[in-house]
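The structures considered in this document are given below.
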Structure I
Amino acid sequence: MKSSPSPTRRRRILRGCAGILLALAPCAIAAPATFEDAPTEGYGWFVRAGGRALFGVKSSVRRLPASAPSRGMFDNGYVLPDIRGTGTGRTWNWGYTDAAQVAGNQLNLQRFTDLPMAGLYDNRGEDAIFGGEIFTGAELARFFIGRREARLGFEIGYAYHAFSADEHSTAQAHSTLDLAAYNLGTTFAPPAPYAGSYAGPGPEIDLEPSLSGTLSSPSTATFRGELDNTLHTFKLGLWLEYPLARQLRAGLSVGYASMFVDSQLAFTENITFANPGILPLQTGPRTIGDRKWKAGAYAQARFSYDLKSWLGVYAAGDFETHNSHRYRDAGREVTLDLDTLFAASVGAVIRF
């Protein structure tokens, strides 16, 4: 048979249990809550920087549409009617580019048609362009999504990428050379380059050529060039981070992106003719290019892992869109298609 404790003993047991509970109370208060209820450590500003691979930048060099030959317009000058019309048979609306075109009292002009054009290519943007990115920003607010604390903030960023494309190629065609000689008469040709106006007045020459002729020949163009491009992207946006585990976060950034594009095509081109009566043509070394700002937008999804309270690593994927960059010169049109860009980046995050 079991005996019951005496009233005195029961009172001693109760007092002992109460003492133990009072001793453990501070520990219970200080004990960490579950992950969902645990507040995260606060931080203000951050710097996020890493390497970046950019995909989807398409580049092309195409031939400009050739305009139909116009009477009186040549590759190295022009002779056109002036404000008085054609009744006088003379005009002050004329010009030329090189002193060697004047021989005695004649001005020699020429015009090529159907010249071959090499150096045309199309890059579909399948290769990665490697560069880097850096962001800084700060936390603006915290709020709970379910039982986990999300953070909202702003960021300012910069990304840099540079790439080039070498092009060595040849092209063939059957070309035509139109020649015309205009009589200067007693007019003294102004030093080259010279360009008269429609309204005038100015020195006059005959409106119609005294001599003209046409030569044709198979032709070959040899091109050596390099297309250099530099992309500077500045970003301003908002970010949201949500904890997936105690040290793992998922983040999303969206905002405005402005890209400064600096593009140049440097090249030389030589055109030779099977007809020995037509002298070879050489273009270059020559550089054409353009620099412009291109407005756009960006979005970045990323995961970050905290190594310490102030240090972490991240991996991210980006989407960007910008207006295309296009410029024309020397019979060519250069285009950088920036409409749909993707990027992958990895790096480190420092919080302070």
Structure II
Amino acid sequence: MSVAEGFAHAVSQTARMAWFTGHYLATRRLDELSGARSSKLSPEARRRLRKTRRALAAGALDLVRRDAKDIAAGVYRAPRDLVPNPLEAVRDLLRYYRDLPRARARRIAGDAMQARDLASEGDFPEYFTQNFHYQTDGYLSRRSAELYDFQVEVLFTGTADAMRRRALPPIRGFLKDRGDPGAIALLDIACGTGGFLAELKHNWPALDLAGLDISPPYLERASRRGAAVAGIDFIQGNAEAIPLPDGSRDIVTCVYLFHELPRAVRETVVREMARVLRPGGRVILLDSLQTGDTPALDPALLGFPDTFHEPYYRDYLEHDLGALLADNGLRVVTSKPAYLSKLFVADKPV
């Protein structure tokens, strides 16, 4: 890689953020016109909002800088799909805006249980069968799986994939110490539509990769990424009981799952992650920022569940995940913010 390539990536990523920010602002405006969101704020509330927005802008720019720096330094490769195919972009736009009135109506009504109508088709825990973010069908339909990636990028104004890439440097560090990537087995828990696994394969094609998710439609969507996920083993199952033997994985990753789990379930999932990890292995956990990590962004975190159905989010904000990892025999080596996300890296002693 080169400085020029890092700069080109920064320009492309900034354009991506502008594209999704436009749709984020359009969504808010449509909400205001429909009466789903009020634009009337007190002077003090407006002052706090301006301060939070400045902190968000500064954090996003820092994320872009770090992303470009790591690409220029060869820590990981520039993503292949930063700029979407125009036909796919139009298709995603139509899907998003066609579904928006349904999600808005559900939010106004406070109806987060529509997804339960689909849950009878599988054995799912009750906490999973909800409309997180008030999105149509929760995580239980092909329609939802096709909408998900675009919805998340709009929500995070084009930074979601960039935040996920903050989990790549500790993987590179682990591989550098161990040599042959072909001898390393990695499990991605709650792999969803397979975006992070595709990024891993793009960077280290020889890795033995597997993705676990509880949602059949999301796994089906992941498998349809074609060559980007060829050779990856997709497993349908609950992270509370990972269907793999003890000590069978060198790396276990988990991206954006924990904030949607009840506390007791988080604790069970960490035990399972530690169980399937080999001695000397590494856990990489990337999830939402927590209160106090970046104080200027606390208002954005605390306000998030007021707009989006996230029933376990406030408890997550206060959960000491470092202690939880340590209580399960994992030595935390990194715990740091990554814009609106937080990265934990923990190793299992030999």
Structure III
Amino acid sequence: MLGGDAGLGEQSAPVKAFVVSGPAEGAVQDVPDPVAAPGQVVVDIHRVGVCGTDVEFWTGEMAYLHQGHAAYPLRLGHEWSGVVSALGGGVDPAWLGRRVTGDTMIGCGLCRRCLSGHHNVCEERVEIGIRGGFPGALAEQLAVPASALIELPGNVDDTAGAMVEPGGNALRSVRAASLAPGDRVLVLGTGTMGLLAAEFARADGAEVHLMGRSPGTIEFARGLGFAGVWQRAALPQLAWDAVIDASNAVELPALALELVEPGKRVVYLGLAGTPSLIDTRTVALKDVTAVGILAASQGLAGAVEHYAAGSVNPRPLVAATVGLDRVGDVLSGWRPETASAGPKVHVDPRPSIEQKAEPQMSAAA
């Protein structure tokens, strides 16, 4: 299961990958080129998103490091797009040359959870670039099970393709909110996940508001044209048919429960670095449904469909694209001077890629 790095046949020249050796320690290294095991493919990676989970591994705060699910050295990267360049045994030859992204969660395929479509919570799962030692996509190539692949249509480019994984998480959160057209939803957090959730909710006909903390991210969100973007002190007293917590603030899960209308839904998408508390008496007394979201798996195909149809455009959220040699800087909080105002930085691991700002595009583009 541990993905295509060793013991899978004769290997050729090494490829470049960013390897994290410890907290705030990492570098581009030569690693064995991945060889596709039976049921796997090798993907030439074109674009990788850097997300908050990657940063937690970089700082050493990620819970999996302390629970025994991950250990240094490790290779990050679970938001990616690329082109299939090699096939393992038993893989449909039609995959060769296709543009793809893929599921992060690889279940055992045999347990009750996997067989019922919940492989994202399989007890024995590995997570690409996150859990169980499966190498991630911050590399020139990645070996991945063919069963995890999602084909990208021609009008979903590399940038949007690497936004499918966060988009799948956000779409699942909106589905969990059970919004009807005209319902009013409040999204807590103006980072990538919050903005994507807001975009999907708006595409479904909801009245969308966001609450953020940073003036810069609030201003960026306002530029995307939502009904209201607020700091907490200015949040209006409105009836919220759903509240989606897409933040990493330890106090906001309780606030979400406080704000939501009785009989409605709270969706927990974000994760704080330390335990957050909610009062289950409030859940019961308000007759609220609280839903947790782990992973994009069941939302990946829907995210691709929205991107291809143009009902959601993730590209304005990507501020810049840099080369593999700047990954450590990005994980440490650096942004290129040429970056736009979006919250996401992408990496293009192919050789001779220079950093660049993403072109500004309207949300309707």
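Coordinate-derived values only; no laboratory data. Note that the coordinates shown come from a computational prediction; the quantities given were computed from them, not determined experimentally.
If log10 I(q)/I(0) by the Debye sum over Cα atoms at q = 0.06, 0.08, 0.15 Å⁻¹ computes to -0.47, -0.66, -1.19, which of I, II, III did it come from?
I
Computing helix-only ellipticity at 222 nm (-39500 (n - 2.57) for each DSSP H run of 4 or more, over all residues; to 500) gives -6000 for which of I, II, III?
Of the options listed, only III reproduces it.
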